[in-house]
Each structure stands twice: as structure tokens, then as C-alpha cells.
Structure P
């Protein structure tokens, strides 16, 4: 049973490495570590199965009931992860995490306005807080819809240093079209428009809003 549990966890890690699941949970730089761990677990599972067969043929002492139950529970959890891949709600996660303090980072290079991602815009606005500098600049960004308490939803992305456990949200206010229903939480959108000043701060004024699928790699460093 221990060999089966190890084998199933090896499948979880190896399958996650090839089916894109890790892109929802972990930065790409760490993916090889997961693949390597899966390979090691697979080898340990094979060794464990061979040892168990040798003990069984030699009439060795069977494992305890508590050990068998623990192995069975571990195998069941791994089987559930194989059958039900993770599908996290970025909006729910962002609402429970502190905002990213990107203003502490120095910008060594600034992209032209139309080439800036949502994260680029947030970092730039925090390093250069004068809204007049960017009023009227073109904007082409994408992100997920993040609800805000007492305010219209914003467009957001998640920044990670390693994985979702240390994720922090960054977002931009959006002047949603008057009369249109607000987009649903967690929906991914691509927005083209311009920056405009409203109540002393910049917000995105959309000229085109396009629903998009969640990107294959939605997490940003």
C-alpha cells in the first residue's frame, strides 16, 4: 500500500508538470523541481513495491493496521488530486491577501504606454504618483475582475515570488461603461482604452472590452 501511495503522488507531480496545472499554482522557474520530485517519488514507489513483494514471498511481518490506513488515506488524497485538478479562484485569493507594495521597487526601464502590462502600470504609477504625467496615455491591459468593497470592481493580476501561497494582488480602477452590467467576478478581460484622471487619481477608461480565456500562465513575477 505504501508503494501505491508513493506511485500516485508521483503521478500527481508528473501529470501537473505536463498538463499546465502548475501554471496556476507555481512560477515557471520552479516547475523543474516538481518534475524532479515526481521522478524521485516514482523510483521510490518502485523500490517500495519490490521490497513489499520480497517480504510477502519470504513470509515477513506485515505492516501494521495503522500504517495501512495511513497509506490508504494518502493514496486516496492523491487520487482525488488526479481526478479533480486545482482550479483556484484568483479573485477570492486576492481578496484575502495584502496588496503588493510595488512602489518600493525601482524601475530601470519604462515601456511605451501601449506596451505596458497591468503590472507595469501599477509599478509605474506608484513610482511616479503624479497623475498628470499619464493623463490620456493609451492602455492595453488584461487581467481578472476583482470586486472592491464599496467601489466598482477593478482589473487585477496576481504577483508571486514562488507560488500562490505568497501571491499578492495588484489592480487598476476602471471606469466601466455607464448602463452596462458590471463584469462578473473572476472573469478575464482584455481592455484597450486610455488613462484619465478622476477625483485626483488615474483610472482606465475602456474603449474596447473583450472577454478572454484565462491565460496559460496567469501568474506574474
Structure Q
């Protein structure tokens, strides 16, 4: 009987799930925005710009941490993605400017401006989805061929430690709910060991974004490792 193949550590999977969830949520909010409500317009424009900032930071993390390792083992492997990162950065600049201008444009023009922004953001997201697929297949293949899981995990830890606490908390808001239960529990266990203060801040924030069942299962999973339990 053939033994089941143990899955390799995937440095892209969780963060890409988080980004996809954030992108979809932001596009949904933009699509349902009331162009006649200045507060809704300002709030949604802020959310669009925040998404673009997260995408830029994510690309910078990959450029600084993952691509150098890819190039050591497979020269040229990251070239196409680096160009795509640059293209996405330029497009993010245009979309961000359009989002900033949405709140200040004439009320009579806001509906058309919002529709144009929605279409631009949808295309930006579509391009990012394709981009992420390439990384999850082609780039992971290089990493898994040339690196051990321990080496990839060390890279992941170094990348994570470079993220400012406020940015990390925002990422966790989207990353943890997007995970299946076992990964969610493992992620929070690791965070509790590495950064207890960040763990507590994340737990305080996450309950509002998990169903009652998901929250209970997370607490149970965390309590199994800690006999003293975890406060709800």
C-alpha cells in the first residue's frame, strides 16, 4: 500500500487566501456603495486605498524575501513576477488616485466615476488572481524542489517578523478567518508562542469575524495545548 504523500509547507497559500478575501470584500463594498452618501463614499474610498497599500506591501515582501531564494536555485524564475509587481504598482497608483478623487468629484458625476473605479478594481483583482496562481504553482515548484520545509518555514518566519504590528494585526483579520479550522488553530498556537501580546490582540479582534462554531472550535483547539485554557 502506498503511503499518503505529506503536503509540503506552502508559503503562499494562507496569505493569498487572505488577500483574495480582502479583495473580494473590497470590490463588494465598492459595488454596493451609495454614491449619494458622502460618508459611505469616503469610507469605501478609504477601504480601496487600504487594499492597494496591502497589495504593495505584499509584493515588497515577496521581492525582498522570496525572490532572492528563487534566483539562487533557479536564475530567472522570478523575472516575470517582478515585472508584474511593477505593473500592479503602477495600476494601483492610478486606482488609488481615482478612489481619492471619488469623494471630491461633483455629485452628479459620482455614479459614473464609481462605476469606472469598480471596473478598474475588478480588472486589477483579476490580474492579481492569475498572478497568485503562478506563484502558487511555478514558484512553489522551485521552492519544493530545492528547499526543505524547514528552510521555507524559516524564510516565512523572517518575512513575518519584518511586518509592523499594526499591519500584522490587519493581515490576521483576513488571514485567520480564511483558513480551515486546523490551520487556524495551528496559526494561533504559533502566534501565542512567538508573540503573546500580538496573540491576545488578535484574539480580541477575531471573534467578531468568526462564526460561533468556528470561535468555539478555535478555543477548544487552543485549550488542548494549554491545560489552563484560553479566555473567551
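We did not get these values from a lab; they are worked out from the coordinates using the rules stated. Since the structure is predicted, the reported quantities are computational estimates derived from the model, not experimental observations. Cβ atoms are built from the backbone, for glycine too; each structure is taken alone.
A few notes on this one:
- Given -12000 for helix-only ellipticity at 222 nm (-39500 (n - 2.57) for each DSSP H run of 4 or more, over all residues; to 500), calculated: source structure among P, Q: P
- FRET efficiency 1/(1 + (r/R0)^6) of positions 130 and 154 (r between Cβ atoms, R0 = 25 Å, to 0.05) - structure with the largest value, from P, Q: P
- Ranking P, Q by mean count of other Cβ atoms within 10 Å over residues 42-49, the structure that comes out highest: Q
- Given 21 for relative contact order in percent (Cα under 8 Å, 6 or more apart), calculated: source structure among P, Q: P
- Here Kirkwood radius over Cα pairs in Å, for residues 26-137 alone is compared for structures P, Q. The highest value is that of P.
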